[in-house]
Structure I
Amino acid sequence: MTDARREEGRRVVLVDGVRTPFMRAGTAYLSQTSYDLARTVLRGLLERAGVAPESVGYVVMGTVIQNISTSNVARDAALAAGLPSSVPAHTVTMACISANQAITSALETIRAGKAEAAVAGGVEVMSDTPPQFGKKARERLFLAQGYRSPLEFRRLLSGMSPSDFLPRAPAISEYSTGELMGESADRLAAAFGVSREEQDEYALRTHTLAAKATESGRLAAEILPTAPPPDFELLTEDNTIRRDTSLEKLAALPPAFVKPLGTVTAGNSSPLTDGAAATLLMEEDAARAAGHEPKARLADYLYVAQDPGEELLLGPAYAVPRLLERNGLSLSDIDVLEIHEAFAGQVLAVLRALESDRFARERLGLGRRVGEVEMERVNAWGGSVSLGHPFGATGARLVTTAANRLREEDGRFAVVTACAAGGLGHAMLVERIGEG
């Protein structure tokens, strides 16, 4: 093993992590905002971990689609969750790896000695996506703020049609290319020869594993029972899992993006999801002195970036090899692999890239492939296709699940990795504390 992890100074550990049940957008959290779910998960984390709010030195939360009323949702939710007003908090956005960035930002705060404990996570409420107006309507509405007489207000409508004032939902597309992420996933799957059948088989696998992990109680360790208004029904499980799906049902779904011959469908893609997740990080000695039994060390991490036009979703195929090399490890040393499932085809393409000699030579500058991926180590409790993907929160779920799986499966090392819009990627090395 190299010195990458030994030179880090203060060691940062994951004490605990929780999340709300993840819900399909437009269902149980329809009346909630990011502030509501973030406040709920922060308060729940502190209570479950048995941590006094005043012992937390910093709060970082990730989010992607902001509610303008609470643009720094980390600060507003922290205050509402009972943390002292003296605790700083900030919100970060890095597309689908926003919570990953929140966690590593908090990690660096602890490493630098500026806090002994920090809370990091993320939140997303797709049900509260703010509508947008076209540029022409926005300009007129802004100027109308200065109107004083009925005569002046006539300018607002002059030359405008009613359709100009119709609100529009933001498109989930890559800003620099204009391409929908699902279209990129379709091209990526085709480039790596991932068939529609393979994608549907993977989707069935992740739903089946998520259902088993739910029924066995494994996921209960990370889920915070939540009772959102107005019905206050107690939610204890994700409603994104398709327990009744089958290969036949998945095969019957039409292409969602590239029609009529595309392979990415609603069934093998992650659903639009509402939810929040949070982790408690501490300096290791401080955690033990406070009576905590840390779950894992956050040993190392890195971020990468590729061309968003050609390799939008391929970040993990670049990040994982660099992370392993930095730490003198190989894929065979990794007991748990938690990879974000934006699309089944994206996951399979990344795994295929790691197993490819050609990709290793041409893209990574290596003499041979990174290694063979043992599927039983990959997302064994389900993933984003089955559990859902609240953009700003998924990274915290991945880290928490990785730590819990290491303990459950008696492993030593886990790798958490994810792709993100903009051609971004992330990988983190998580090490179980205790005998591996």
Structure II
Amino acid sequence: MDWLHPEVASQWRQEGKKYAHAINEFVRIGIASDWQEPQDEPEEDKRPVLASDVMEMIIAANQADDIERLHEQVPPASSPITPHFEEQLQPVCPIGCIQDYAIVQAGNTREHTKLYLANSEQLIEIPNILRLGISPDQQYIAKVTAAGISVVHNPDLLLNGDHTAYFSWEHIQQTLKKKLSRWESLADSIYPVETLIDIIPFAQGTKVLLVSGYGIYLIEGEQAVLLSPELAEIESYGKEYTTISLDMAHGAVSLDSRWIAYGSQMSEHCLLDTYTQKIHKFEPASSYPHYSLFAQDNRSVWYNACHFYNGATIKVDLTDIQQDEINEEDELPLMDQEMRVYAGASLPSGNIVGDAYGYLRLIDHDGQEIWRYFVGSTIVGVVVSSDEKWLIVGTHGGMAHWIDLQSGVRDEYTIGTAPISETSRWILWKDQIPLRW
């Protein structure tokens, strides 16, 4: 029996075109008039009633290995589907690229996660590793186990490569405990891996930045240093402050390994110059520091601060920092005044940033939007392949999207202005076999 239900697929395509056209026109007029021209809200998407039938077709098409036809007859869209399967959803985060594969993490970091090597056609589960991190140049990976963190250079598809560093959890925790004995911290965690938000190897694989719910740490050689919150800050809280913890902790490292950007919900935007060890701080343009991203040319760093599902992003010029031309109270250039940014990737032309509403935007170095693209669920991770052909995007809707940045076309089912095309995606839901769409 053929898996395709022609009437359902036809209705899905028809309503998808109609909805995308309505949203695109609404946004086009809004932007052109600076949102001053009165408009009626577009009609609601009518595809959600088809969600169960469409999901049945996706499963059956995978069983029949008829994915190309599925993609053509039932064009992928997340937002009409995911509300019907909320209990199965989990965050999916692309971490980086190795050869022709992306490293993809599926699952909540405080629960059991799975790691995969994935491309548009193949998904290979990675065994015996709990977490993976990758350097800004995607040349070094940090493999995290219950015993420690191993860093290798130029890994193959078995994740083996030239060993550059190893840090045992026992040594990291013992070193931190000597400095932080008055407070509960990462040093006291029974399962430190479960507290990790990000792991970034850098400096030719000799250093690692650990971003965790129990603080942000720099690990190098025999040393383990708390970057945030600062010791002086937590000492000022008095004896009643007994636990080092951070909400919305985040960090990034520049491509040349000189700069570390970091922060958390209650901090300022922080920037460490690893050459001089000087820490610079900047006031956020919105309520709470949330994300940071370095430009590909090492000339600037962007900081996002959020307020509920919205936010604002500023740019810090790193040359001005080196020449002491920026003070903490200076008003910095705004790159965006709308997005709560969860993830991003840098290109020569600007930065791609993904937000809470499921939009990607490419914004140039002067803050001008080049394009926007809707994937349909809160963005978790964004990675660009080394040849800058593929944009791999992961979402809270449990999906990993392969988007061709060089296609030069936008299909009629796409919401946005970007001349790019999604060629395939993986659905990686809890308690379900992975599915291609």
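Here, each number is a calculation from the coordinates, and none is a lab measurement. Just so you know, these numbers come straight off a predicted model, no measurement behind them. Cβ atoms are built from the backbone, for glycine too; each structure is taken alone.
FRET efficiency 1/(1 + (r/R0)^6) of positions 301 and 421 (r between Cβ atoms, R0 = 30 Å, to 0.05) computed as 0.50: which structure among I, II?
Of the options listed, only II reproduces it.
With relative contact order in percent (Cα under 8 Å, 6 or more apart) derived from the coordinates and found to be 26, which of I, II does the value describe?
It traces back to I.
If distance in nm of label points 7 Å out along Cα→Cβ at positions 53 and 325 comes out at 6.2 when worked out from the coordinates, which of I, II was used?
Derived from II, not from the others.
Match the computed value -9500 of helix-only ellipticity at 222 nm (-39500 (n - 2.57) for each DSSP H run of 4 or more, over all residues; to 500) to one of the structures I, II, and report its label.
Values: I: -9500; II: -5000.
Source structure: I.
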